[in-house]
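Just below sit the structures, each encoded as structure tokens.
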Structure P
Amino acid sequence: MARTLGRNTFLQRLMGAAALDTAIYEEVEADEGATSQALAVVVLSSLAAGIGVGDLSGTSLSTVVFVSVVSLLAWVAWAVLTYQIGTRILPGMRTQADVGQLLRTIGFAAAPGMLRVLGILPSVTLPVFAVTWVWMLAAMVVGVRQALDYQSTPRAILVCVLGWVLAGAMAIVIGLLFGPALQ
């Protein structure tokens with residue numbers, strides 16, 4: 001007998017994704033209508049990063065925009081690299097995923113990144129960013145494991161960490177070359 005799962009609201013999906021709930025990741029993987037929601041999560045997370053660096057750099061609009069754009073580009077690079085690594089270099093025996101499935105799951109994996117807005121509070125910017133980066137990595141592992149139908153969490157960890165390191169290096173280079181000077 002087929003079982004029908006109810007659809008969760010956007011807020012329930014955000015909370016489930018942040019809680020590393022595999023059922024939520026399966027739900028958004030299967031729901032093609034969740035692509036716009038996943039994009040919203042990534043954009044909101046990127047804006048939160050831009051606002052959250054306020055304590056380190058002041059709150060100039062150019063800094064907020066720059067950090068938000070770099071954060072968004074880093075996520076895109078992470079997503080593309082993860083897809084390529086996960087489906088071409090390190091696929092599992094059951095890996096069959098399209099770009100949309102992976103983008104939806106890892107889009108929701110950016111949910112903890114919305115908390116980066118708390119970095120604007122004095123003296124907590126670095127701890128907030130460190131915690132949310134690790135949390136987003138953990139969420140990404142769950143999302144990748146579900147979207148790529150991996151039977152092995154270590155494989156998902158390897159794929160995510162490789163993509164994360166490469167995308168992070170790209171973001172650092174862009175920041176050093178084109179970013180505003182931190183005061």
Structure Q
Amino acid sequence: MADRGVSGVTTRAVTARAGLPHGSFHYCFDSKADLFAAVLGRELRAVLGAAFAPPVVPLAPVERIEHGLRARLDLVMDRPGHALALAELIAFSRRDPELVDLARWEQAEYRRHVTRDVDEWSAADGLRWSVPTAQVAALLIAVADGIGTAWLADRDGESARGSVALAARAVASLLEGTTA
């Protein structure tokens with residue numbers, strides 16, 4: 001997918017790249033939609049693992065948010081071809097009637113996991129939000145995706161890192177009893 005785009009992902013291309021007989025594809029996946037779901041699931045776990053990895057030293061809330069957003073941006077900057085392929089897959093799945101559920105699933109899973117992680121972090125650090133954590137999670141996802149997309153377009157790392165810092169302060173301003 002990173003080499004040829006979503007349209008280049010055929011069962012024959014996948015098995016050839018893996019060095020397997022063509023018929024072996026269906027031993028692992030029922031369809032290309034299942035393959036794409038596996039790709040998105042793996043990506044979701046990688047993003048969440050990076051963004052919500054506990055910092056080595058305790059951080060203030062704004063720094064913790066910035067740490068997570070920067071980790072997400074670093075994944076995009078380290079592998080832009082990979083990030084572009086995933087963005088193409090999501091856009092493609094939104095238009096394809098057979099894959100539209102995949103885009104919905106990916107977004108719902110992303111929100112569910114980020115909400116859970118924000119809840120856990122908030123409870124561990126005794127933080128209270130002025131809005132439901134599901135809204136905080138949706139905002140974090142939108143911000144992270146937007147900053148990554150902007151970087152993919154302009155490759156301006158300084159601007160992207162500035163956006164991360166600004167976004168972290170804005171999100172932290174939703175915390176009760178703290179100043180961002």
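Taken together, the values in this text are just the output of simple stated rules run on the coordinates, not laboratory data. The structure presented is a predicted model; accordingly, all values stated were derived computationally and were not measured. Cβ atoms are built from the backbone, for glycine too; each structure is taken alone.
Can you tell which of P, Q yields 19.0 when mean count of other Cβ atoms within 10 Å over residues 12-19 is derived from it?
P
To test your reading of the models, identify which of P, Q gives 2.6 for distance in nm of label points 7 Å out along Cα→Cβ at positions 28 and 108 when calculated. Numbers along the way, then the final one.
Working: P: 0.6; Q: 2.6.
Label of the source structure: Q.
For structures P, Q, which has the highest computed value of volume of the Cα convex hull per residue in Å³?
Largest calculated value belongs to Q.
Match the computed value 3.3 of distance in nm of label points 7 Å out along Cα→Cβ at positions 84 and 116 to one of the structures P, Q, and report its label.
Q
Looking at relative contact order in percent (Cα under 8 Å, 6 or more apart), point out which structure of P, Q has the largest value. Walk me through the numbers on the way to the answer.
Values: P: 31; Q: 25.
Between P, Q, the highest calculated value is found for P.
For mean count of other Cβ atoms within 10 Å over residues 20-27, the calculated result is 17.8, so let me know which of P, Q that is. The partial results should precede the final answer.
Values: P: 17.8; Q: 12.5.
Label of the source structure: P.
If helix-only ellipticity at 222 nm (-39500 (n - 2.57) for each DSSP H run of 4 or more, over all residues; to 500) is calculated from each of P, Q, which structure is the one that comes out at -24000? Let's see the in-between values first.
Details: P: -22000; Q: -24000.
Source structure: Q.
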